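Colleague: Pasting the structures in now, so scroll down.
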Structure I
Amino acid sequence: MRKLFAILMLAVGLAAAAPVLAEEKAAPAAEAAAPAAVVAAAAAEAPPAAAPVPNKGDTAWMTVATVLVILMTIPGLALFYGGLVRAKNMLSVLMQVFVIFSLISVLWAIYGYTLAFGGGGSFYGGLDKLFLKGVTVDSIAATFSKGVVISELTFIAFQATFAAITCALIVGAFAERMKFSAVLLFSVIWFTFAYLPMAHMVWYWDGPDAITDAASLEAVTAAAGWLWAKGALDFAGGTVVHINAGVAGLVGAYLVGKRVGYGKESMAPHSLTTTMIGASLLWVGWFGFNAGSNLEATGTAALAFLNTLVATGAATLSWTLAEWLLKGKPSMLGSASGAVAGLVAITPACGFVGPMGAIVIGLVAGAVCLWGVNGLKKLLGADDALDVFGVHGVGGIVGALLTGVFVSPDLGGTGVYDYVANKVGEFSMGTQIVSQLWGVGTAIVWSGVVSFVAFKIVDLTIGLRVPEEEEREGLDITSHGESAYHY
C-alpha cells in the first residue's frame, strides 16, 4: 500500500512539472525564431556606448608626474649645471635654465603643442589648436590602451615640460661665454624647427582606438609621424630629448668657440655639493619623466619606474668603478655624471625592457659615457663645457640602440604590441634595430642642420658671444648685475 501511494505521488509531481519543463525548453526556440526585425528594433533602442572619460587615478598620477618633471628642471638641472661652472657664472646658468623653461612653456601653449601633436603631416602637425583653440576641461587625449583616455590639458602640461627641459639642456655646452639674448633667440629657433618636428615624428599617432583591423592600422600609420611609422621606439625621449639636445650642444660648442683660457686655466666646478643636489633632484624628477610617459597608472608605469631606479644605479656604479680603475680615485663628480648617464640611456627603453635589461643598459651607458666626456671629447676638440654631448648625446644613442635589443621578449622585454590582434606581436630584433637606427640617424642629422642654421642666424643678427673682458669678469655681474655669493 505504501509503495502504491509513493508511485501515485511521483506521478502527480511529474505531471505538475511537465508544463514548466516544456515552457523552459520552448523559450530558447522561441527566441531563435524571433523575427529579425524585432531583434533590430531592440538593438536600435539600446543606449549608445558611453564615451570614455579620464580616470581620476590616472589624472592624479599624471599631475604628479608633470610636477616631477618641473622639479628636475627647476631647480634640478639648474643646480646641477650651476655647480659645474665657476662661481662667477653661477647665476648666469641658473638664469638661463629658469628663463628658458618659462619661455618654452609659453611658446608650447601658443603654437608648440599643435605643431607637435596635431595631425596633418609626417614632420609637423597642423594649426588646428593654435593658441589651444578648442581645448576645454572636457577635452581628452588618447593613451596607449584602447578605451582609456586622460585630460588633454594634463597631456599638454606634461609635454610642455619635456620641451622646456630639452631646450634648457643645451645651454651646458656653451656655458660661461654666450650672450643671454643669444641663448634665448637660439632657443626659440631651435624649439620651433628641431624639437617640434622631432616630437611629431617620433610620438604622433591617432591612438589605439583608431586601430581595429589591418586597413585601419595602415591608415593610422600613413597619418602618423615619420619615425613612428618606421617603428622607432622611444618611450620617453632618447631621440626627441637627449640625442636632439646633445647634438645641438656639440654644434654650439664648435660655433660659439672655446672659453677664454680653456686648456690653460683651471675651470674646475665651483660647488660639487650643489651639483650633487642637482643630480639627486634630476633622479627624483626623472621618475615622473619616464614613468609618466606611460600616461596611465598601470603596470607599465611601474616597470618604467623600476627600470629608472636600477639602470641609474647601475650606471653610477659603472662610471665610478671605471673612473676608480683609470684614475685611482672615485669622484663625486663622476658618480653624479654616471647617474645622469644612466637616466639618459634608460629613457627610450624604460617601458619596453625588463629590469635585468635595464641594469645592462645602465652598466654600458656608465662606461661608454665616461669615455664620451674624456676620450671622445678630446677627439672632437670642442669645448663642450658641461659635457652635454658626452652624456646626453652619447647616452641617448646607447639607450636608443639597446632598446632595440632588450625589448625582445626573449631577453625579458615587453615586445612590440600589435593593436590589430590586441596582443604582443611577432618580434624581429634585426628589424627593430634598423628602426632604432632610423631614429638615431634622423635625430643627429635633423638637429645638426637646424642647430647650425640657428646659431648662424643668431650670430649674424645679435652675435653669439660676450666680449672677452666680460667673459673674464664673469657673466653674473656683466650680464645680470648680480653675484651668486658675497664673501
Structure II
Amino acid sequence: MKSFDKVDLEYLKPSDYNDLKELMLKCYPRVEDAAWEETHFKKLIELFPEGQVGIKVDGKLVAVALAILIDYKFFQEDHTYIEMTGNDTFKTHTPDGDTMYGLDIMVHPDYRGVRLGRRLYDYRKELCEQKNLKSIVFGGRLPNYAKYHKELSPKEYIRKVKNKEIYDPVLNFQLSNDFIVKRLARNYLPEDQASHEHAALLEWVNIYYEKPSKSIKPNKSVVRMGLVQWQMRSYSGFDDLKAQIEYFVDTVSGYEADFLLFPEYINAPLMAEFNDLSEPDAIRKLAGYTNKMRNVFAEFAISYNINIITGSMPEVRGDSLYNVGHLCKRNGEIESYEKIHVTPDEVKAWGMSGGDKIRVFDTDAGRVGVLICYDVEFPELSRLLAEEEMDILFVPFMTDTQNGYSRVRNCAMARAIENECYVAVAGSVGNLPKVHNMDMQYGQSVVFTPCDFSFPTNGIKAEATPNTEMMLLVDVDLDLLKELHQNGSVRTLKDRRKDLYDVILK
C-alpha cells in the first residue's frame, strides 16, 4: 500500500492545466488527442467551478473529475459525447439544470488501488445532493471490450461484466459505486478504439431529490461514526493484528462513516511475546510497535476515506512512558493526543507518566476532542474542550471490571449533558491470558447525547451489546447542537456563572 503524507481534494484552477494535460496523457496513452485544450479547461472552470475537482497527493495532481450541469429532458437517450458537450463548447451547460453530466474522471496509474476514484465519486454524489439534482449521468468507457468484440456484442459484453463473468476495470468500478447501466451508447467517443466507440450510459439516482419549492430548508450536517467494540485475543504477530484492524476499517468505511473509533491499548495483544519480561519492560517493548501502528492507521484513513481515532498505544519519549493516540484524517494529516491522568495501576505496574496535550481538532465532519479512558472522569478537561466549540468527544477506554466501566460510562454521560455535545465511548472486551496486567476486559460502546427535546430522553443515542465483539454505527446531527446552544430548555454552556468561577488551562 502506498504511503502518503498529504491528500487534498481541491477545486481545479486554470493554473492546473499543465498538470491536467500530463495526467490525461498518462491515463489515456492509446487515445488520440487525449488531452483537453487549455481553452476548454478554463471554460469549464468558468461555467461550473464546483464540478471540476482534483486530488493532489503531496502536492502532485493524481486524480481529476470534470462535469457540467444539464437539463436532461432536452437530450436524446442515444446521445454522443460531442452532442452532450456541444462540440466542446459546453453550451449545453445549464446552471439550473437537474442532472450532473460527468465528462471525465481519471486516476494516475501509479495511484490506483487506494480508492481515490471512489473519493471523487463520493464528492460528486455529495454535490448532487447539495444541489438537489435528480441524478449523475455519464458515458462509461469499455476498455476491455477490444478483447471480446469478435465473439460478443457490446450488449452481451456489458451483461457478462455485470454478472462478473468478465472483468472490465472501468465498468466494474462504476457498478461498485452504485451506478446502473441505463443503455448502450453507440458511436459515443469515436477516438476510443479500445471500447470500439461504444460506452455504457450510467446513472446514479439521488434518492433525496425533491422538486424545487419556495420553502427554505436548513442544511443538516449529519455525521456518521463507527465504534469498534474490540475483542482482545491472541494474535500470531503484527500482520495478523493489522488484518483484523483492516477488517473493521473496511467494514465501517463501507457504510460511508466519517469517523471510526478504536479502544485504548489497541495493540496490547502484541505484548504476549514479551510476557517473559517484567511488566515495565514488556510495555516498553510494546511501544516499539507504536510508530508502525500509527503509519498503518494513517494509510487506512486515506485508502478507506475515513477519519480514524486510533484508540491509544504506549509511547516512550526519553526515559518516560506515555499513553498516546492519533487522529488519522482521511486527507493524510495526523494529529496526536495524550492521556493526561494515568490510573494508579498504570503508574504502579508500568511507571506511566501523564501527558499535557489538550486541544480540539478540526475535521471535515466537525470539531472533535479525544479523552482517553480515566480522563473523562475529570470534568475540567472536557469543559476546556467545550470552550473551543467541540461537537463530538471521543473516549477510547479499557476497563477490566464492571465497576471501572460504570465510572467511565456515567462520567461520559455527564460530559454530554454539561458540555452540550455528543460523546462516543468505545472499549475492549474479552481477555488476554498471556499478557500480565491485562488479563480481562469489560466494556460496552455507547454514543451519548444531551438530554433535550431534539435528543433521546435518556441521553443514549445507541449502545452495543455488552461484552460482545461488534461494531456500532450511529448518525448524529451537528445542527441539533447549534440549536440546543441557542434555544435549549437549559443552556449549560451559556448559563455558567463566569463572574464566580472559571476553568483555565495553565
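Bear in mind these aren't lab numbers, they're just calculated from the coordinates by the rules spelled out. Predicted model, so just to flag it, every value in this text is computed and none were measured. Cβ atoms are built from the backbone, for glycine too; each structure is taken alone.
Colleague: For the read-out FRET efficiency 1/(1 + (r/R0)^6) of positions 132 and 364 (r between Cβ atoms, R0 = 25 Å, to 0.05), a value of 0.05 was computed from one structure; give its label from I, II.
Modeller: I
Colleague: I have -8000 for helix-only ellipticity at 222 nm (-39500 (n - 2.57) for each DSSP H run of 4 or more, over all residues; to 500), calculated from one of the structures I, II. Which structure is it?
Modeller: Among I, II, the structure yielding -8000 for helix-only ellipticity at 222 nm (-39500 (n - 2.57) for each DSSP H run of 4 or more, over all residues; to 500) is II.
Colleague: For distance in nm of label points 7 Å out along Cα→Cβ at positions 172 and 276, which of I, II scores largest?
Modeller: Largest one: structure II.
Colleague: FRET efficiency 1/(1 + (r/R0)^6) of positions 68 and 340 (r between Cβ atoms, R0 = 25 Å, to 0.05) was computed and gave 0.00; which structure, I, II, did it come from?
Modeller: II
Colleague: If you don't mind, another one. Using the calculated result 0.95 for FRET efficiency 1/(1 + (r/R0)^6) of positions 308 and 468 (r between Cβ atoms, R0 = 35 Å, to 0.05), pick out the matching structure from I, II.
Modeller: II
Colleague: Identify the structure, out of I, II, from whose coordinates FRET efficiency 1/(1 + (r/R0)^6) of positions 108 and 380 (r between Cβ atoms, R0 = 35 Å, to 0.05) was calculated to give 0.10.
Modeller: Of the options listed, only II reproduces it.
Colleague: For mean count of other Cβ atoms within 10 Å over residues 284-291, the calculated result is 24.9, so let me know which of I, II that is.
Modeller: I
Colleague: If log10 I(q)/I(0) by the Debye sum over Cα atoms at q = 0.17, 0.24, 0.32 Å⁻¹, for residues 356-395 alone computes to -0.37, -0.73, -1.18, which of I, II did it come from?
Modeller: It must be structure II, since only it matches.
Colleague: Given that distance in nm of label points 7 Å out along Cα→Cβ at positions 236 and 412, derived from a single structure, equals 3.3, which label among I, II identifies that structure?
Modeller: It traces back to II.
Colleague: I've got another one for you. Assign the value 29.0, 128, calculated as Rg and Dmax of the Cα atoms in Å, to the correct structure from I, II.
Modeller: Considering all the candidates, the number was obtained from I.
Colleague: Using relative contact order in percent (Cα under 8 Å, 6 or more apart) as the calculated read-out, with 21 as its value, let me know the right label among I, II.
Modeller: Derived from the structure labelled I.
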